[in-house]
Structure 1
């Protein structure tokens, strides 16, 4: 697409590991084979998504530096209860639930933009819109 079509950008939306009790990922065997050296399956999964994002970003810029690359992750990167750099929220976090360290991707310059999925009421207690919008605006 990047090479053959006049596109403005590529966006990944809901693209990471998503596991629920009713829909497990069943990657235990793959983790057993390839997960050596990682403290946890979560760290291994985050490494895998990091590699995907880095490779796609590098490839897009190599093929056409004018095409932007972005992601649309869960609205919460991490809750402060798990990480001091996280937001004052209690929502499902991309880092912990989808194994996507989106903050790191922004800091590394792998993304041209990030469009967090924070489309809910402003007053939602568990993950207030204003708290998250301000965090994203500061590059956090």
Structure 2
């Protein structure tokens, strides 16, 4: 169980500076981008998506210089979560993109262009039903 904690922490870390943001994004990239998603670890991917959304909402990380670059570097991870057979994980990734669009405004366009083909595919799958509240 301790190995899981080394991969990605269970607690949401407070982000109060660009240094904190860079450290946490580096941790996500270093660990989860190189980790194949499995039955045993998919919840770590889910936690990372939730953390980024929480950091945007609570700590305004989207205002730091370089934030969009971090998101671009996480494209593969976000796409993996979006296309997951696990509806919970797919929904969390969609929620992240929704949060990003709300906070970034017009700056979201570059991320949207990267993700739009994947989003179209996800919503086009008959096995996926997403409810937006």
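Looking at structures 1, 2, which one was distance in nm of label points 7 Å out along Cα→Cβ at positions 77 and 101 calculated from, given that it came out as 2.2?
Corresponding structure: 2.
Computing mean projected area of the Cα convex hull in nm² gives 10.1 for which of 1, 2?
Source structure: 1.
Thinking of 1, 2, which structure, once FRET efficiency 1/(1 + (r/R0)^6) of positions 29 and 53 (r between Cβ atoms, R0 = 25 Å, to 0.05) is computed, gives back 0.90?
Label of the originating structure: 2.
Hey, helix-only ellipticity at 222 nm (-39500 (n - 2.57) for each DSSP H run of 4 or more, over all residues; to 500) derived from one of 1, 2 reads -10000; which structure?
1
Each reported figure results from applying straightforward, stated rules to the coordinates on display, with no laboratory input. Note that the structure is predicted; figures quoted are calculated from it, not measured. Cβ atoms are built from the backbone, for glycine too; each structure is taken alone.
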